[in-house]
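What follows draws every value from the coordinates through simple rules; no lab data is involved. Predicted model, so just to flag it, every value in this text is computed and none were measured. Cβ atoms are built from the backbone, for glycine too; each structure is taken alone.
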Structure I
């Protein structure tokens with residue numbers, strides 16, 4: 001299954017944090033593609049350092065909950081402490097898409113519920129998968145990015 005994972009960091013050496021996370025992901029799952037690193041302003045809580053963001057595409061034969069557990073364990077291993085929602089973090093790993101699955105549980109929502117309003121997710125996705133179709137809306141990443149750009153210009 002093709003899976004897209006969003007990575008973010010705004011504490012410590014953020015670029016190095018992303019690289020370490022990708023290396024550890026690669027030990028468990030084949031990486032198909034990875035975007036450039038994007039520097040973006042913090043959203044939701046703006047009084048914090050800028051974020052370094054990236055998206056990787058992997059191949060997984062695991063189910064979504066198993067992958068989520070792996071990513072949460074990796075965050076903990078790297079020193080992430082969950083304190084303030086949307087606050088500063090050493091590393092953040094989110095499943096954006098898991099093939100064409102739609103998952104709605106207490107612990108996991110796929111597609112990620114906020115991905116289409118986040119420039120820091122859409123821009124990296126646009127770089128590696130512009131024609132990927134969101135299983136909920138049927139819209140491509142390129143179209144969703146265009147929608148977000150038009151909202152920002154309004």
Structure II
């Protein structure tokens with residue numbers, strides 16, 4: 001008898017996004033309101049910001065499809081060849097940090113004297129830094145609470 005690893009259901013549901021949202025917001029919050037993150041973002045260059053975004057994508061993909069051995073990327077629903085679960089994870093990871101930063105007025109608080117273009121660039125960099133932690137929370141919640 002050949003043993004097969006158990007597979008999760010193929011369908012990506014609204015409940016899966018809700019789990020990602022809870023995890024993403026849970027770990028994003030502390031980094032949005034930390035002055036050190038905004039100072040770090042000010043000092044980052046474009047390549048560091050792009051590297052951070054790539055890191056978020058790598059952590060997300062690895063957490064969903066490498067660390068969780070019961071999930072197979074080939075069994076997932078896709079949009080344009082990209083797994084819907086992964087798309088949701090990225091939207092939640094970057095979206096949670098962006099939403100919290102704007103709701104809590106973090107850019108104005110930490111970048112009040114900066115010009116608009118500098119503030120926007122720094123905010124994007126700060127969101128990329130916060131998303132490193134948000135993606136961990138979102139992917140963990142998705143994997144732990146999956147049925």
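Ranked by distance in nm of label points 7 Å out along Cα→Cβ at positions 65 and 129, which of I, II sits at the highest value? Don't skip to the end; give the middle numbers.
Details: I: 2.3; II: 3.0.
When distance in nm of label points 7 Å out along Cα→Cβ at positions 65 and 129 is calculated for I, II, structure II comes out on top.
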At a computed -10500 (helix-only ellipticity at 222 nm (-39500 (n - 2.57) for each DSSP H run of 4 or more, over all residues; to 500)), which of I, II
I
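With mean count of other Cβ atoms within 10 Å over residues 25-32 computed per structure, which member of I, II shows the largest figure? Provide the component values of the computation, followed by the final result.
Details: I: 13.9; II: 20.9.
Max of mean count of other Cβ atoms within 10 Å over residues 25-32: II.
Please compute relative contact order in percent (Cα under 8 Å, 6 or more apart) for structures I, II and give me the label with the greatest value. Please report the intermediate quantities before stating the final value.
On the way: I: 27; II: 50.
Structure II comes out on top.
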Looking at distance in nm of label points 7 Å out along Cα→Cβ at positions 33 and 73, point out which structure of I, II has the largest value.
II
Suppose you compute Cα extents along the principal axes in Å for every structure in I, II: which one lands on 68, 27, 25?
II
